[in-house]
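What follows are several structures.
A short reminder: the numbers here are calculations on the coordinates, not readings from a lab. This one's a predicted model, so the numbers in the text were calculated from it and none came from an experiment. Cβ atoms are built from the backbone, for glycine too; each structure is taken alone.
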Structure I
C-alpha cells in the first residue's frame, strides 16, 4: 500500500480509539462526557477522508459522471483501488463512531446496565449492525433520542 494511503487508513482508525475506549471503559465519567460532547471524536476520520478525496478527486467524480445504470460497476472499480478502500474505510469508521456515540448517550439516558452499555459500545465500533441491534432490543421503545439531538 502506498505510504499516504496507509497513513490515512491508520489515522482514521487510531484516532477513534481513545474516544471509543472512554465510552467502553468509563461510560459514566465526566471526562468521557467532555470528550464526546464536541466534534473532536470525528476529526481523524474526517481529515483522512478529505485528504484522500483531495488527492484523488477522480475517484469520487467517476461515481457521479457517466451512465447512472453503471454506478455499481464504477463503485466496484473504485473500491478495488487503494484510494477507494481508504475512502470506504474512513466512511465506515466515521459512521461507526457517530452511531456508537449516539447509542452510548442513549444507553446512559435510559440507565442501561454497565454490561449492556459496554456490549453496545464494543460492538458499535467492531460490528455495528450487531451493536445497533442490541441497542434497539435493550432500549425501551420510543425512548431513543434522535441522532441530531
Structure II
C-alpha cells in the first residue's frame, strides 16, 4: 500500500465519520462530531494496520473482529437505564455504525462507505420524526385510557 492509498482511505473514513457526527451534534446528542469522527478514524487505522501487517500472510479479519468487539464494549457504556426507560441506544448504535464505516473505508470500499454513511444519516434524520410521532401516539393513547 502506498502512502497516498493510506491517506485516501483514512481521509474517506474521516469525512464519513464527520458527516455522521455532524448530524448527531446538530441534534445535541452526547456522542457528536468528535466522537463519531474519531471512532471512524480509529477503526480505519486498526484495519489499515492489519492490512499492512498481513500483506504477505495472515488474516486481516482478526483485527476487524477485535475492532467490532472493542467498539461494542465502548457502546455499552453509552447506554443508560433509568427505571423502565433506556437512553442512549441510538447513540450507541450510531457509534457502532461509525466504526463499520471506518472499516469499510480502510478496506478501500469507498462507494460502499458513502452509501452506508448516507443510510445511517437517513435513518437518524428521516426516522426521527416518525419515531417521535409513534411515541407521542402511544402516550396519547395511554393518557386517554387513564382518563376513562
- [ ] Determine which structure produced the value 2.0 for distance in nm of label points 7 Å out along Cα→Cβ at positions 24 and 40, calculated from the coordinates; the candidates are I, II.
- [x] I
TODO: Figure out for me which of the structures I, II the number 8.5 belongs to, where mean count of other Cβ atoms within 10 Å over residues 80-87 was derived from the coordinates.
DONE: II
Task: With Cα extents along the principal axes in Å derived as 49, 33, 23, matching label from I, II - done: I
Open item on the list: Matching task: 11.3, 38 is the computed value of Rg and Dmax of the Cα atoms in Å, for residues 32-71 alone. Pick the structure from I, II.
Closed with: II
Task: mean projected area of the Cα convex hull in nm², for residues 64-119 alone - highest-scoring structure of I, II - done: I
Task: helix-only ellipticity at 222 nm (-39500 (n - 2.57) for each DSSP H run of 4 or more, over all residues; to 500) derived as -28000 - corresponding label from I, II - done: II
Task: Structure from which 0.5 was derived, distance in nm of label points 7 Å out along Cα→Cβ at positions 16 and 96, options I, II - done: I
